[in-house]
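There are structures below to look over.
Read-outs: derived from the displayed coordinates by stated rules, not from any lab. Keep in mind the model is a prediction, meaning the values are calculated, not measured.
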Structure I
Amino acid sequence: MRKHIPDATVARLPVYLRCLAMRAGTGTCSSEDLARTAGVNASQVRKDLSFLEAQGVRGVGYDVDELRLQVRNALGLTHEFPIVIVGAGNLGRALANYGGFGEWGFSVAAIVDVDARKVGSRISGKTVESMTELESIVSDRGIEIGIIATPSTQAQTVGERLVAAGVRSILNFAPTVISVEGVEVRRVDLSTELQILAYHLQENEEVDQ
């Protein structure tokens with residue numbers, strides 16, 4: 001049975017994986033080294049890695065390559081995940097042109113849009129397809145993850161279409177909250193992150209006064 005990992009730990013595992021990738025081929029790293037790079041404390045690293053049953057050697061640390069494999073397995077990155085990007089505007093184009101998907105086990109299988117003027121255009125070697133073909137695209141290409149890169153007014157409808165098509169997870173870049181059932185939804189809201197940064201800037205200014 002797959003061991004349950006707390007959500008907070010799951011959120012840190014991709015950070016550890018990226019840090020370990022930077023250390024590929026170096027042999028070993030200590031929890032202190034990994035903590036310093038990841039921006040957490042060493043005890044948190046050891047606690048998180050205990051859920052993976054990762055075995056470090058006292059005074060030596062963890063084998064980097066073995067730990068990378070354990071983290072990838074814990075995250076389910078054991079095979080390539082095809083994804084569909086809905087929205088071929090500026091954001092959708094930027095995401096499609098992102099070259100890092102393959103490194104982490106993801107591939108852009110399709111880009112779709114409702115705008116007939118965009119359908120047929122090429123983005124990063126992919127032809128933009130019509131939203132009317134979404135269901136067959138998802139089914140035929142075994143797509144499990146959908147990315148919403150549409151205006152906020154379209155996001156809810158797109159989310160519902162993705163779920164109906166059989167997508168199991170959604171990453172929502174639209175500046176709105178969508179409500180769908182039966183799938184995991186993660187929201188990436190740049191405006192919220194900027195507001196949080198503004199708060200911390202203001203807080204730091206008050207401390208300095």
Structure II
Amino acid sequence: MRIYLFVNREFDQNCYCVFDDTKEAVVIDPGCPADIVENFLAKESLTLKQILLTHGHFDHIISAEELSKWSGAPISASRAEASLLKDPKLNLSAYSFSRPITLMPGRWLDNGDSVLFGGETLLTIHTPGHSPGGVCFYSKEHHVIFTGDTLFWETVGRTDFNLSDGEQLTRCIYEKLLVLPGETVVYPGHGRPTDINHERMIHKQVN
């Protein structure tokens with residue numbers, strides 16, 4: 001598995017392209033300009049199979065529709081995120097971006113669903129709290145997880161938005177993420193990577 005990072009410096013938002021030797025790829029949280037991702041995919045001769053959303057806030061979905069139209073790849077998101085994706089006020093694009101964004105994914109994901117591309121499998125883990133349909137994408141084989149705005153280096157996602165729930169987020173982190181193998185590398189939606197061992201230590205100190 002190979003992971004390429006794009007960063008939208010305006011929002012310090014991380015977008016990831018994940019692919020392997022088969023040249024099939026997924027893009028996770030396309031919050032950077034679509035042409036940057038498109039140029040990378042073309043340069044590496046990659047076939048985009050799915051566009052995965054960890055959640056529906058505007059800074060993670062800016063280029064999803066354009067990238068889907070360009071590539072033909074479906075947008076995939078949690079079923080529980082439907083209302084937020086459809087409402088520019090809830091996804092914050094009505095206030096924070098140059099245009100309101102509404103999305104209708106081509107595939108709705110539930111907890112435990114697998115995302116397959118090339119020789120890779122990403123497991124969908126529902127981690128609500130930052131938003132109702134927040135999910136993480138986990139590779140058991142490679143000990144890697146993409147956590148969106150659920151878990152960051154030494155901190156967690158905000159819970160002061162509409163539809164956020166701080167207690168639910170904390171419970172999900174402890175019950176679903178910190179129980180993963182300690183060597184699991186965490187690729188968050190903002191900021192630097194971390195790993196589960198480090199976050200266990202940090203969250204134990206906090207609590």
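A few points about this structure:
- Computed -13500 for helix-only ellipticity at 222 nm (-39500 (n - 2.57) for each DSSP H run of 4 or more, over all residues; to 500) - originating structure among I, II: I
- Origin of the derived value 15.1 (mean projected area of the Cα convex hull in nm²; candidates I, II): I
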